[in-house]
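What follows is a group of structures, each given as structure tokens.
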Structure 1
Amino acid sequence: MEEKEIIDHKNIAITGVHQVLLEVFKLLEDFHESLILVGGWVPIMIIPEVEDKHVGTLDVDLAINDKSLDETGSETIEDILLANDYQHGTEPGRYFKKIEIDGKSIVVPVDFLTSEQRYIPKNEFYDITGIDAITSPGCELSFEVNEKITLKGNLLDGSPYSAVIKSAGVVALIVMKAHAMNIRKKSKDAYDIWFCLANYPGNIEKIAKDFKPHIGKSSVKTALDLLSNYFKSVDDKGPTDVAMEDGSTDSGYRMFLQQDSFQRVQALLNRIEFD
């Protein structure tokens, strides 16, 4: 398959994933107060106008805040998903939606995450949502550090949809991605951290300031230690993951990305430590 065909297929897939993201929020409107967008869609949504185009993401990640969760009726989140052609994944907390877009069949994963610090007992949490959500280190920060964004676009049937939803803020996103680097070894996590540091309004100074109220929290301390470890040199895992995920075949540009991501992470860590 030629490079252009690969890129075109990925762009088609990203469009389909975005439509599934819209559909999930439409189906779960009664749960919006407790649903928070996390994962790879966050940089795209909270930094919409940037010169550097994000590589995109091929799944949907949502956090369920059990601190604000209330029963909304007889149907659980799982009831609603299964009634609308979503299927169980092999892992708890994961669902799939099979879609057709531009004549191509795509399977979109939808993962539901929650904090390691359970506020509602697990059996009651499961009863309300119907979902055995995936515990994710740092997820509880998205309960506190989130922002309202407008999600809009066309649904799978072509009809328009728009809603104001909660998205993890940049600090919660970086903390969760740092933990994810340590768990699942995917290059996308380092890339999303670099993308935020390179493009977030106010740049690193603003992000470091936003970190300050949370640096005493254990998940944040661990995340900062992980960043220090994975970005300790230009050739370490973090910088090389950023270049790998970008996908450029230009060796000079790959080296620039490694150097740039290393310097930005170090600048963040230094500013948090010394400000």
Structure 2
Amino acid sequence: MVYEKFTPASELAPFVECYFIWHSSGVEVKDFVVESPPSGFCSIVFNAGSDYFLSNKKYERLKVPKQFVSGQSIYSYSLFFNGIINVCGIVFKPAALASVFGLPTFEYTEERIPLDSVFKKNIVDELAAKLLIENDANEKVKLLEAFVLYAYNKNKPQPDFIDTAANHIIEKNGMVDVSGIMENVFMSRRNFERKFFKKVGLSPKYYARLRRMAYLLNMISGKKNADWGSLFSECEFYDQSHFIKDFMEFTGRTPQQYLDDNRELANWVDKPKPNTIQY
């Protein structure tokens, strides 16, 4: 099982978190289940392998489109594979789908929208075909980056106060005060929250809660034991009851149940360090 991450070009850094390649090296898997907690990022994904299914709080069993765009995932979800895994994609900063592509991110929360219903079908089909025959990870990532750069150069987006606020929440792992974020934003809180929701898909307060939980879950990824007292202290939870309440809301389980049933990708691969694209 191979999972690699790649950093974007510098001009795309305010909008793209990373590119990723995930495959099973041509080996078929059977009844393989991977769980993914909410991350606070959006994505565009291409699947050149076998079809797979998703289960979450909203969908009991959803056949995932071959190519799709997804908004915020509020809850943990499970992916079910039988066959070849050969997936790659673009992980976007929280407001980037709106900033770079002009997409209504708030409509995509907890959804996987077929990519050819968002972009021209011939463009999606051409890129998917190139990704299908390309075996070199670096070359795959070049194709993904070219797709983003085309929109970037065409639309010439500049990070606005919503991008800045959302990226600040990411940088602080959700441990922020929304009132503090607004100190240099010259608008009412209601107007700020409305614009944030439109570009990110969640309210700023809820997004900060989600991002804090995503940070904590990343720290315990692949583990079977955790020092919960230290974790909820480090993540600045008010007390243990607030910590457990948030944990159950975003994962559907208690902390110990989550560890006992940990099925994240980190159990099968090392946490990848981002690579630089070689041009």
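Descriptive notes on the structure:
- Structure from which 0.70 was derived, FRET efficiency 1/(1 + (r/R0)^6) of positions 109 and 197 (r between Cβ atoms, R0 = 30 Å, to 0.05), options 1, 2: 1
- If distance in nm of label points 7 Å out along Cα→Cβ at positions 117 and 245 is computed and equals 2.6, the structure in 1, 2: 1
- Parent structure of the calculated result 17.6, given that mean count of other Cβ atoms within 10 Å over residues 53-60 is the read-out and 1, 2 the choices: 1
- Identity of the structure behind 24 (criterion: relative contact order in percent (Cα under 8 Å, 6 or more apart), calculated), options 1, 2: 2
- Which entry (1, 2) yields the derived value 1.0 for distance in nm of label points 7 Å out along Cα→Cβ at positions 77 and 125: 1
- Taking mean count of other Cβ atoms within 10 Å over residues 101-108 as the criterion, the largest value within structures 1, 2 is that of 2.
- Which of 1, 2 yields 4.4 [distance in nm of label points 7 Å out along Cα→Cβ at positions 157 and 181, calculated]: 1
- In this comparison of 1, 2, the computed figure -15500 for helix-only ellipticity at 222 nm (-39500 (n - 2.57) for each DSSP H run of 4 or more, over all residues; to 500) is attributed to 1.
Read-outs: derived from the displayed coordinates by stated rules, not from any lab. Owing to the predicted nature of the structure, the values given are computational and were not obtained by experimental measurement. Cβ atoms are built from the backbone, for glycine too; each structure is taken alone.
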